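S.K.: Down below are the structures I want you to see.
Every number in this text was worked out from the coordinates using simple rules, so none of it is lab data. Source: prediction; values computed, not measured. Cβ atoms are built from the backbone, for glycine too; each structure is taken alone.
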Structure P
Amino acid sequence: MLTRRHFLKNSTSVAVGGMLASSVLSRAAGATAGRNPILRVGLIGCGGRGTGAAAQALKADPDVHLTAMADVFGDRMQSSLELIRKVGGDRVKVTPETCFVGLDGYQKVIDSGVDVVLLTATPAFRPAHFKAAVAAGKHIFCEKPVAVDGPGIRSILETAAEAKRKRLSVMSGFCWRYDPRMRASVSQVHAGAIGDIRAIIANYYTGTLSTKYPGTRTPGQTDLEWQLRNWYNFTWLGGDQLVEQAIHNVDKFCWLLKQEMPTQAIGTGGRAVAAYGNTFDNFSVAYEYASGVRATLSCRQHDGAYSEVTDYVVGTEGIFSNGRLATQGITGKVNWKYTGPNQDMYQVEHDELFAAIRADQPVDDSLSMTQSTLMAIMGRMAAYSGQAVTWDQALNSKEVLVPETLDWNAPLAVAPRAIPGQTKVV
């Protein structure tokens, strides 16, 4: 059985990784000044995030070409390709022969001769896509979350060890770790600007995604197609709001606490506004740590309600606030505000990924991205069940959300929505 200790033994190297990256990769960036061998990129998953990631990859390095794409839906892939061509011009080398449609399209992209793959498909498929990309020796940009259940997490852990052995770069989609202001702020916190962290309070209050995923079902549409086109409202596909969206706050908990993992989570949640599917529209989770720290996260998706995405970090000698522009910074023993340059954190991710590949200095986010994803899953399990869920329970959970086989035409029932106090921890 895997335990919390499995993660903790490697946490120090993860915590300092972000601080080392700036100096290593700034030197590496000089290597891209001249002409380089072409890096061929394949895009797997052509939704909004995938389209953005492909555009950022092309902007990151003048000698990057996009050569292959895959999505389960051809219409979505074609609209993505049109947008990417406006950014990449003649460096978009995708042809009809390298556009792959269907559930097996990811493997065809990987086998097409690419050097780097962008894994931005629906989260349910991330473990399988990650495993195939590492088996083929590809460098990877891996969007968050990396799994939706415990078995998926264990698969990612096994694959990550192989990626490390092969010296592959694995860049995660936890973009806040690549935001210059947040990097500088966390560095201040780690240097003791607010003393010892005692509590973190985070909010992720936003509207629904009903316009993007309306749930409309066209005549003749099969269960699988309907669910895939509206994946955000099905736990097996996206992991629910906490795992797919508010996970950014969870990742910042991990980063701020130098990758200390919680011992248990206690949560609540439900759905206030009726909707199709089986997800919640609100969560509140408290994470408890052996050090005595407590980190709480509240998130909701309610149209017309107050919106805010913030983190408040309370220390023994000060407070760090991240979110509201008027209160950003550190107050207390040290009064500090970030005054450096602002950069697009999504672009910085790709700039550093391709610089690392050019310099043969692999960037490896595999452990931190897995920790953050498991921590979010742990919170969801606590809220769904109404029980206290330990780290080891989440890590070793036997709950399999993703069907073993998928058939376009076979019935695919929607699991009932969780009921706290009745839903079991598996």
Structure Q
Amino acid sequence: MADTLWRLSRFRNLWAAQTLSLLGTQVTLIAFPLVVLLMGGSPADVALLWAVEFLPVLLLGLPAGAWVERLPLRPVLLVSDAARTAALLVVPVAWWLDVLSLPVLFAVAFVVGVGTLFFDVAQMSYLPALVAEDQLAEGNAKLEGSRAVAQLGGPTMGGFLVAAVSAPVAVLLDALSYAASFVFLLFVRGGAEKAPVAERAGLWKEVGEGVAYVARHPLLRPLALCDAAANLAFAAVLALQVFYGSEVLDLSPAEIGIVLAVGNAGGLLGAVLSGVLARRVRPGLLLLGSIAVFSVGAAMLPLARGPVGFGAGLFVVYVGVVLYNVVQLTMRQTITPEWLMGRVNATLRFVEWGTLPLGAAVAGLLVAPVGMRGVLWLAAGVCALSILPPLLSPVRSLRDTSTGDPSVGAGAR
């Protein structure tokens, strides 16, 4: 079973496409803040730039699922990659022409955010069409593993690229990674080209069905609330981590890249552990345990006094985050009806990612009054509170991700 999916060329190409695009994205995670720094920007500017990238979730997140269900899935992925490639190419070109400005960066970030939103919703709906149901957990673990691999290598590569050839050139690598992802997606064959759909009842009525399904479901609702709170906290960490390393811990770009890579190695460990633990630990307990792990990691970040503590905190955070993501995503894909898959994914992305721009913007505003360590302490507190919705719900006693609680099926529909 362990090698089954590697024999499927359609899955291998999807995995390669995601890995390449995520690798470039991790490079930009360092490069974008340092581009702002080169332009004389502040931590608040970086946080606002990060918020703008996730603003499309608030503006388009809910109807995105219904739109994706109306369209062939692979072309949605291809157009998303093409749009992100074109947008990111603007940064190095504008830099070389000496016309790069914060408004230009904000526009680029917004287009990249739109592409990422549609790619993510379509990809989550596409995987169940490419593999059998009993392969979903393995597929999600491998895709999360690719995310961890990209997060492991990308920051180190980004840090050294910024040091060697400048931040704008590093952004160029991200653009090329999306172009490479586009090429691999061209070779994804098989599976459903179009998401299964019910009889059309109007865009907003269909959106409402997806929202209602999540709101009524005794498993999806508490996990959505947990995700919203945790992502509110993670937004602050992600928006400020490069500036925290540079301005508070006095690290160089190369050192920051190494620290982020060491931290992200925790994601690779989390992906590996997800397969082992899923066979031995009840899903409900595994979900709660993963939340506790990433909350402990978040509390380690403001305690850091150097690169070792900073990297260790990020390592623990990503172990918990990836472990949580694999378990809850597999459950989501198996308990959601095919005809609602796109809308449920979009609804949950709206709830989960909708807090990201808010968290990033608030973090930027709080830096001046409470300092970067103060913001990270607040983020750690919110992370700890995120365990309450699943802890006080049927999630805590969940025994099977494929069906959930036997009493859930009919009532949630």
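S.K.: One of P, Q was used to compute FRET efficiency 1/(1 + (r/R0)^6) of positions 138 and 378 (r between Cβ atoms, R0 = 30 Å, to 0.05), and the answer was 0.50. Which one was it?
M.R.: P
S.K.: Assign the value 59, 54, 45, calculated as Cα extents along the principal axes in Å, to the correct structure from P, Q.
M.R.: Here the read-out was taken from P.
S.K.: As an exercise: relative contact order in percent (Cα under 8 Å, 6 or more apart), calculated from one structure in P, Q, equals 28. Which structure is it?
M.R.: Q
S.K.: Something else: For the read-out helix-only ellipticity at 222 nm (-39500 (n - 2.57) for each DSSP H run of 4 or more, over all residues; to 500), a value of -27500 was computed from one structure; give its label from P, Q.
M.R.: Computed on structure Q.
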